[in-house]
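Novice: The next part holds the structures, each set out as structure tokens.
What follows is calculated from the coordinates using simple rules that are stated; it is not laboratory data. If you're wondering where the values come from, they're calculated on a predicted model, not measured in any experiment. Cβ atoms are built from the backbone, for glycine too; each structure is taken alone.
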Structure 1
Amino acid sequence: MPDIHAHWLPADALPAPLDPVLHAWLYEDRGSLTQRLTELADGAFGVQPLDEGWQVLRDDECQALGIPAGSAGWVREVYLYGGERPWVYARSVAGREALVASGFDIQHLGSRSLGELLFSDRAFARGTFETCRYPAAWLPPAVRQEGLWARRSCFSRDSLGVLVAEVFLPAFWARAQGTACPPGQRPV
């Protein structure tokens with residue numbers, strides 16, 4: 001299997017300006033994405049856990065967390081729903097050593113939002129947003145397609161970093177823009 005890489009970029013490193021709606025959702029920090037999605041969905045928000053457990057983290061995740069390549073960590077993958085459709089695929093990771101030492105309970109969230117937990121603990125500081133076109137091979141088969149926009153940021157508390165990546169699915173953009181998906185994306 002060939003190496004798959006994502007080219008994560010901060011807003012000031014993008015080669016061209018983004019559509020204002022796209023920029024607002026990818027880079028503007030208006031607090032919890034959970035809260036923003038709940039408002040957009042008129043309260044019909046939900047979390048569907050897909051997979052979670054200890055795994056070897058991807059190299060880009062290790063680099064963002066400042067831990068050695070090939071490190072193990074806790075991985076949580078979920079869909080964030082607006083109404084009956086998945087709007088966002090989210091992958092959150094934390095290095096094993098720092099997570100165990102911190103006592104932060106990321107392992108028993110179930111269908112609760114990680115965002116609610118992170119934003120309720122004022123000791124966490126959110127880092128800078130980075131975006132990319134997320135590699136299709138990293139997505140669940142049901143929503144796999146090339147070119148979907150994603151953002152990520154790292155929440156830090158003492159030596160613990162929790163890296164949260166959020167991939168915006170076509171059904172989300174249709175609702176957020178009130179029209180079609182961003183160019184190059186097809187509805188799911």
Structure 2
Amino acid sequence: MKQVDFYFDFISPYTYLAVMKMDKFVTEHDVQVNWIPVNLPKLIKLSGNTPPANIKNKALYSLRDLKRWAEYLNVPFKMIRPSTFDSRPAMYIAWALAGDERVEFCKAVFEAVWSGDVDMRTEHWLDDIFVQKKLPQAWRHTPHDQAKQELDATTQQALKAGAFGVPTFILHDTPRPKMFFGVDRMDFLSRACL
């Protein structure tokens with residue numbers, strides 16, 4: 001079975017859109033998708049990239065583009081500035097979970113954040129997600145020190161794989177892995193998986 005490493009951070013609206021396409025992608029291809037959390041601001045800095053919000057014209061374009069994508073995928077979307085909330089507490093939980101539990105948790109967070117179901121400006125936004133999505137409270141107990149170190153390690157792993165942002169997909173089907181960046185490259189990833 002082919003392996004796809006999927007690098008993500010909850011602060012990325014484009015990754016939310018990719019997540020909304022993920023079930024169909026997995027159903028259509030015989031692949032194992034490994035959901036790997038990374039610290040996006042750190043990855044951007046380490047790679048020498050610039051956040052879209054720091055470039056006025058790119059930020060304006062991205063807002064229109066995100067709305068078009070949400071309409072195209074027929075998914076709810078509410079734009080929030082990624083810099084207005086700290087995704088790390090949720091990322092630590094994502095790291096601590098594995099397999100189907102990680103996928104379930106991550107989908108719930110992405111949907112709640114980017115559909116507007118949760119107000120990210122509140123102090124208890126993560127608690128609200130646990131209640132709304134009926135997630136197991138046991139998942140809340142995460143060793144943050146270890147999770148922080150592991151998140152740093154997966155961020156370095158993504159950088160080493162060539163990532164400079166998210167969503168990034170690394171397809172392991174040949175001795176030399178292939179990288180695909182962005183929700184708009186998932187079609188190319190799909191073709192490569194055939």
Structure 3
Amino acid sequence: MNGDWLAEGRAELAAERILDAVRMLFVEKGASAVGMAEVAETAGCSRATLYRYFDNRQALYVAFAGREARQLIERVWLNRSINSEAGRADQLLDAIASVLAEVRKTPHLAVWFEPANSGIVAQLSNSSDVIDAIGAGFVAGYRPALTDSAARLLGQWMIRVVVSLLTLPGGGEDEERAMLRNFVMPFLLDDTTTIE
């Protein structure tokens with residue numbers, strides 16, 4: 001075990017190292033099969049050290065989901081511009097479809113949406129402040145007139161739509177895009193819809 005785990009200034013690095021271990025274990029074993037002892041061993045720390053950073057498995061998974069969601073946003077849609085009125089719906093549709101595709105092709109993300117892990121995903125999508133903030137920020141980016149609470153609610157709904165499409169995939173990319181275009185886009189882009 002590495003003796004400098006708790007050295008001053010290393011807390012963020014240590015947490016990242018633990019989350020990297022989680023990523024590796026999820027790919028090898030699946031999310032539901034990973035325990036705290038395995039994470040500590042893979043990260044090269046004691047269980048006591050692991051619990052100093054994360055109170056329990058739920059807290060560890062929330063932190064992992066938050067980190068991976070931020071990184072996914074940076075890779076896929078943060079640099080997208082959704083400001084052209086003519087192509088606003090198509091740009092938004094492309095951004096959401098890109099997120100879905102990126103999750104599905106990334107092994108440590110795809111594993112979360114296998115049937116055995118659906119309970120974990122449902123809990124995480126409802127318990128992560130980071131994911132709520134990402135959803136709210138995404139919504140506020142193209143609906144700036146919304147109040148903060150309305151953006152948060154619409155962001156939570158959007159996260160649930162994405163989680164549902166990942167957990168229960170339909171009949172392929174074309175069918176999925178059609179569902180998004182026909183049911184999600186009209187609601188997301190309708191500035192006249194009141195959200196309380």
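Novice: Give the label, chosen from 1, 2, 3, of the structure having the highest value of relative contact order in percent (Cα under 8 Å, 6 or more apart).
Specialist: That would be structure 2.
Novice: Let me ask another. -6000 is what came out when helix-only ellipticity at 222 nm (-39500 (n - 2.57) for each DSSP H run of 4 or more, over all residues; to 500) was calculated for one structure; which of 1, 2, 3 is it?
Specialist: The value was obtained from structure 1.
Novice: Compute distance in nm of label points 7 Å out along Cα→Cβ at positions 94 and 110 for each of 1, 2, 3 and report the one that scores greatest.
Specialist: Going through 1, 2, 3 one by one, distance in nm of label points 7 Å out along Cα→Cβ at positions 94 and 110 is largest in 3.
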